[in-house]
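**Student:** Down below are the structures I want you to see.
Where a number appears in this text, it was derived from the coordinates with a stated rule and is not lab data. These numbers come from a predicted model, not from an experiment. Cβ atoms are built from the backbone, for glycine too; each structure is taken alone.
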Structure I
């Protein structure tokens, strides 16, 4: 039977993080800890979220509610709504009457930074507005529930700890779509807003062609709840490894060991035998995370997703997509696609494998202090690290082969296709979906072209199609190949110019577009109806190119 009451929901509470890790000894006893300060030790800070006033329901994920065994009606329950809009005073046993925020370190492409910490030490960087409020077991699976926009924490660096409706809608819908696409991801639970609390943020004026935001906008404050098996990050392990290496305090190495043991328990226990020596468990962790991370990034490229800010603190140690701030999906194909104005080329679409390898090196470096003196184990750990590029390459080759229906990867065929796609200015999602029909000529493929093509380019496309079809014919039944291609090449993707009306209308109290997108995003590989295709399966209109907030955007959320 589904869970229909808040009391039943509360009984599922089970706080493995709070029970197995150490709190900051300088934290307050009641969780009223909302001012920026340094946190020198401990794995988390108990902190109460700041509720938004008069919370109003916007959306919930029916898919996730069903997985968790929750009744849809629970999203409208008063106590449930209050908890997930920041009022943790409604907590009942065995729930805790406080949430928790965590610190982590930052590295960018393998370079350690502390400049983002207001104290210049690295001890004040972490969850500035993300507060976990619940951990529990549902249908045999453990989930952590975290408020995005739940108010300031000791890591807030002087900010208000809030999130705006715009970014909250984007994150909510993106998690829904990524899950439906089969890409490992954090999930969406609920989204509530307040009409009596607004937040001022820089954004783009109507019709703006500015690269950076050009106006300040008052937005409704909102709180979305994201859900994951854990929110442990590579940057979190980094923080404790830095302290262990520098001997920041007597318990630093033990804190690192505890957080790594907790990561194994939370995210890898089904694959790592607890009877193994801890050093062997660490090696298994390194191997398994490498496999998850390389597969994840290959999946990102498969569906056109760009993680515009793939720092180590935005890299989930469990191997799934975590951060939905500066992200986007590639429409007009460009290997250098980067939607975030602060991202730069190093985090662009096709550079994500390199960014992943840099994050993995920081993960590897964070494990090394635990194996100090064990030369054999250190050598094996180094081998796992040294194999990252090969593992990443194999995942990418397998991904491209699946997208093209090939039995084995053909580098020449794939590279020629990518070059033709760039020269023809194609839509990334549409061209692969049309290829999934295994067309006999170029006519249907031209539906993905943003500009007319030349006779010379047409001839090159035709020659490529002929060579590709010869390979497919040798593989077997073309109908089966087409069906397999359609299972990896979605018909529906994220198009920012179709998302913007959803959050703009929501600000006026109309949530219909959000609900429509939720439904459209539920089955992105299915052949869309003519009515859905007319809206969601089409090229970006010319007016939306180079448009601030649509083709590019800042992370002012």
Structure II
């Protein structure tokens, strides 16, 4: 990298080069680069005086959300996105772990704001407008409220930023029930953006879909490459997130990004007819395995699009391998999956065995090193030491252990599965232990096993939990309580009971045996095969009704 990484400088350069081009489109509201940078500049002037290193964004799919990102960076801060779909308790936990004391709040978050502010230390709350200002000041005396200022009359100056300063902070699922904070720096993000721009058809005419939530790192793939070249980011309305076919056509999207599950949803609604989306030039899928069948169906619907499979992790800055799907050469992957592909430029890898030793063969746990790899977990040295390691065979470099089992042949990676209990649920990386931890606390039960569902499909949509039959739990009440503690994508689908937990030779709960028994139930809907649910079998019938 020839010059210090400064993401906001790159964005401001695009704004200066394309002042009248659209930067953000939300519904019928189109905001030009000049308008966006002047609005964000005004907000940055007040945010720069705040002590918080992270500016929390309680806004989504709105101009306030996107201007808030620019404003935080112009103020030499990083942004921490909250999620309207998360329970307020989880958003509060993220704020607490980040020691954030400054919030930008869009109108879409107003109804949740009362619960969000409950039990938080004093916050400076910047509101999109004054419609709730008086009421909030009257009921929340501990917090300070103000309305965000109007746009500047001219573009703000570009700040100097240390490349090691964070751009954004995201929280991933944590095995102990506590989310893990990952801060991505300018030095981490710049190589990713450079690589994407060098390997994709992106210029100022591009129209990027903004499909993922801001709390999902895949959303950064839409934002920062687009804003680097003067392209437009087009936000999907909330009611189009699950079925975006009409949106893609109406908004003439050229660059689509989502999890592969969207392909299946559109296919089920018969919205993937050949040639359905001719304007799409590049399609990026990430977050969960992409099957060759899904890739072929999307390619047929988008005949003018390159179809890219990206693999990555929050800790490795969005994505770090990619594979361009070729319909003429199916069968290239393993188990019907599109390959993970080649490693991004200037990044390094090695494969290790279960003992943490670098292997000579082509199969092992993938470990990563390079400019895209973050430094560790926020204020959590123990978790950092577990995942960011020095290998005895190497020269002191720190490697990130992905926990993914892969095969590497002829410069290409192939995904074989997870080595632990971490799974992908609808594109989100989830520690099953976090769900188990929440259920244990709510049910006051020491033995809980969470299992991704359905068992017989690669793509997991939900989680079921197994508890001992003597647990004094009402399944309906427990599922309702989980909704107050866990994000929507972690919500418990079914609750099953078993007479006694099977144990393996080490005295640990035998998860494989539980899954084997559940598979029988999934296939036959019959609670037998040595497994009994709840008091007799009535509990199973009730949870499935």
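**Student:** For which of the structures I, II does the calculation of distance in nm of label points 7 Å out along Cα→Cβ at positions 299 and 379 return 3.6?
**Tutor:** The correct label is I.
**Student:** Of structures I, II, which gives 15 when relative contact order in percent (Cα under 8 Å, 6 or more apart) is computed from the coordinates?
**Tutor:** The correct label is I.
**Student:** If helix-only ellipticity at 222 nm (-39500 (n - 2.57) for each DSSP H run of 4 or more, over all residues; to 500) comes out at -12000 when worked out from the coordinates, which of I, II was used? Let's see the in-between values first.
**Tutor:** Values: I: -12000; II: -8500.
It must be structure I, since only it matches.
**Student:** Another question, if that's okay. If distance in nm of label points 7 Å out along Cα→Cβ at positions 219 and 475 comes out at 3.4 when worked out from the coordinates, which of I, II was used? Mind dumping the intermediate values first?
**Tutor:** On the way: I: 4.2; II: 3.4.
This value belongs to structure II.
**Student:** Determine which structure produced the value 49, 46, 27 for Cα extents along the principal axes in Å, for residues 43-194 alone, calculated from the coordinates; the candidates are I, II. Walk me through the numbers on the way to the answer.
**Tutor:** On the way: I: 47, 36, 32; II: 49, 46, 27.
Working through the options, I get structure II.
**Student:** Which of the displayed structures (I, II) returns the greatest value of distance in nm of label points 7 Å out along Cα→Cβ at positions 3 and 459 on calculation? Walk me through the intermediate numbers first.
**Tutor:** Details: I: 6.6; II: 4.2.
Checked I, II; max of distance in nm of label points 7 Å out along Cα→Cβ at positions 3 and 459 sits with I.
**Student:** Determine which structure produced the value 3.2 for distance in nm of label points 7 Å out along Cα→Cβ at positions 339 and 411, calculated from the coordinates; the candidates are I, II.
**Tutor:** Details: I: 3.2; II: 1.0.
Structure I accounts for this read-out.
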